[in-house]
1. Comparing I, II, where is Cα Rg over 2.2 N^0.38 Å highest?
2. A value of 2.5 was computed for distance in nm of label points 7 Å out along Cα→Cβ at positions 30 and 374; which of I, II is the source structure?
3. Given that distance in nm of label points 7 Å out along Cα→Cβ at positions 270 and 422, derived from a single structure, equals 4.0, which label among I, II identifies that structure?
4. Quick check on the output: -2000 is helix-only ellipticity at 222 nm (-39500 (n - 2.57) for each DSSP H run of 4 or more, over all residues; to 500), derived from one of I, II. Which one produced it?
5. Going by distance in nm of label points 7 Å out along Cα→Cβ at positions 150 and 246, which of structures I, II comes out largest?
6. Using the calculated result 20.0 for mean count of other Cβ atoms within 10 Å over residues 94-101, pick out the matching structure from I, II.
Structure I
Amino acid sequence: MSFTRSLLAAGVAAVALTAVTGAARADDSLTYAGITLYGTVDIDVTNQNHGSGLNADMPTTANYLVMKSNSRSQTLLAANGLSQSNIGLKGDERLTDRLDFIFKVEAGFDPTLAGIHLANGPGSIKSNNGVPLSQQSSNGDSSRAGQFDNAAGFVGLKDKTFGTLTVGRQTTPLADDIGTYDPNHGSYAFAVIGFSGAAAGGGTTEDARYDDSIKYTGQYGMFRTALMYQPGGNQYQIGYGMEKTGSAEQIDVGADYAGLSGDAIFAHKNDAVALGAYLPSAANSLTYGNNLAATVSDNTTLGLLLKYKFGQQTTLFGGYEHITMANPANPFHIGNGLGDYGIVANTNAFGRDKRLAIYWTGVAYQPLEKLTLTGAYYGYAQGAFGTSGATATCSDSSSAYCSGNLNAGSFDAVYALTHHIDVYGGVMYSIVSGGMANGYLHNNTVSTTTGVRVKF
């Protein structure tokens, strides 16, 4: 168990012991002695022209977005279309008139199975090792890797004047910004930047959350800031233990004025890891087993995100990220602390730096107090990053090194039946071209999804 997980356990126990006089709150939250139990259950039905089978390990459960393995027309009982199903505990205990002790531990899961099956992106990839592409179930990498705190696990102090300082496993400022400035707030079924973690993770979805990290957030009148740092390490273990590799830092500044809100962010991660299916080769005699392929890179992200609210009914959203992915300057030591999986790492994946632009815009409109209509557009554009020959300038789908695009549009409606229950429905169309379509069975997917979300 990592240091911050031990600290989290101690913090939860401290709140429970010191808040013995706490009582249930006047509202309907499940709070006692300073500790609140909360959760979300989101279940849906999705119809797709090109899709893959369900996978309980996959945080999204289904491939709502165009993916390589999407091969068949289908209708599925799926989950997490509007938001990730989760269960968690959080605490807020007053220490002084101005200082509070806080903690949070949260896990995402698949609600369509009996019990709580924790979200595990790497596990979804492993379960498809050796399976022909056309027969694969939904799978992909994720910052959620089967941990009990796959969403969050941190403790901290909150001061009324100076802000909040937390330590542990937590979302990055960049991931927080995606939730705020995405018109669909990170929905898996209707938002590319929700289903794909490249935007929230600064190029690699695993880095939407940092383990053993320090995070500060503060509000100063109309201005705010968020700072985050993750110390470096030479261990890489999926799931329980050390998920960190190289050091990381993020700096975010933002402001609100009238109806306008905006944030600018810088993020850098050394030894970022992107997992994929392992393919045995003559150069590597390992069998499929628990082995996964890892692409390791140093990633730098610059982002600008905006939204503007017109009156009480309409909000416009927009955002842009520029991500540079380079071969790591100091690769982590392969084979040290690999946990439940074997890792076959590629630390020289880029002929030259890969540059990825991510951009989006959308509008949310409330014609009724309980009804929200959202329309959005999302785009990814990568430049060619081969070193010589055709891959240096190509723009077709012959190689993943070629320049390429992903484009998607969505429309959805969410109706709040009660404070705790939402019903929703919508459609997302996504299409890939050029190098981003390399290896795909079909270059497009239309997913029409309806569902219900219960929050407590």
Structure II
Amino acid sequence: MRRPWLVTRWRHRRRRIWVLPTLMIVGSILLSWLLPWLDRWRADDPDLGDGLIQFDLGATASLLASVASGVIAFSGFVFTAVTLALQFGTSTFSARLIPVFQRDLVVRLALGVFTSTFVYSVLIAARLGVRETDYKPVVAVLFGVGLAVASVLVFFLLINRIVDLLRVVRLLRRVASYGRYAIDKTYPDPHLDPEIQEVPSPGTSRVLRYGGRSGALLAVNAAGLAKIAERHDLVVTLVPAPGDFLAPGNELLRIEGDVTDLHPGPIHRCLIVGEERALDNDPGFALRAIVDVANKALSPAINDPTTAVQAIDYLEELLIRLGNRDLGIGVTTDERGAVRLRMRTPTWEDFVSLATDEIRHFGGDSLQVLRRLRAMLEDVSAAVPPDRRPVLRIRRAAVDAAARAAFPDPPDHGLALLPDAQGLGSGERAPE
């Protein structure tokens, strides 16, 4: 919300998996014309290529055709393996983790290297096969062979990355890094005073309805909307919060003032609507993804409370970060201090509820999860300002109630009430 709007739009487009491979394919097409031109320009240099390789044009075309066919067949096996890995990861952990694979640089680089090697080799082979040349295409051929070698190296790098990403701790760490980035950009200011929720004025308002394609509201150019409101002397309230689903006809803005000259086009350009919320643009969605991993681990089919405890580790990190930031970014004013834009934004209680309530519900019969949740709530409470601790005390009481309900026998009940940073086994701390 606070970052430059053009940067936000660029980051939204950059996360598409086809962007980097497309640029690499375009580069390979350009090189398929540039390198033969370089060979012709250096044709009079006897040192270029004579001591390196000896070949004729027919053999060279056959070599590059073999490289192209080998790389494309090789790519089929590789991306079959990647698809199976994605299926395993999403079914075992969470479908919300697909963007982690989609945005990974190595995955996009591998797709680009394989396809650009194929395109380059085919174009050079076709160029050599359809025309007579009076020069030796040494540079062009060596570059094609180099691409083939690079494809093999990228293959090993890709396999290593896929295996690494299938480790749940590495996935959680990656999601948490996106969450930290989103928090730092969305809430850059430290928390100083208790939050004051701005209540919309009771004045009459008109409704502007959404007219674009349906999808989740990913980002809002608050400064741009405020400037539009200032230009027309309006006060506008954005009805959907970032992350909400927008369908054509939904309420978009409630406007106080004269809307005679107001056009919806500039307003729609201040919004980014997409298929799914972004991990690095939405702190709540980063929490959501980590919570989903914990929920899936606590399902009867998987029953892996240790993975849930590992997810709670990163939830604690993000909650401490959020708890020390100013979350009151829902009001934008003009240079004179007049309110121009109101937005619904998550409160501290919303974030705490998101990070704890579902895990407490699904893991209420696990000693390990209850003890880790209690330890997390105590650690977060000690690290955030005093005005944000009451919400944590309420959640801690809920964890205690879940422990009493799940473990009525005195020995187990006493164990469930003890906070433990590892769930079980790290040394019991006396409950506060």
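What follows draws every value from the coordinates through simple rules; no lab data is involved. Since the model is a prediction, treat every value here as computed from it, not as a measurement. Cβ atoms are built from the backbone, for glycine too; each structure is taken alone.
1. Working: I: 0.96; II: 1.29.
Of structures I, II, the maximum of Cα Rg over 2.2 N^0.38 Å occurs in II.
2. On the way: I: 2.5; II: 6.3.
The correct label is I.
3. Numbers: I: 4.0; II: 5.3.
Only one of I, II returns 4.0 for distance in nm of label points 7 Å out along Cα→Cβ at positions 270 and 422, namely I.
4. Working: I: -2000; II: -19500.
Derived from I, not from the others.
5. Working: I: 2.7; II: 4.0.
Ranking I, II on distance in nm of label points 7 Å out along Cα→Cβ at positions 150 and 246, first place is II.
6. Working: I: 12.4; II: 20.0.
This value belongs to structure II.
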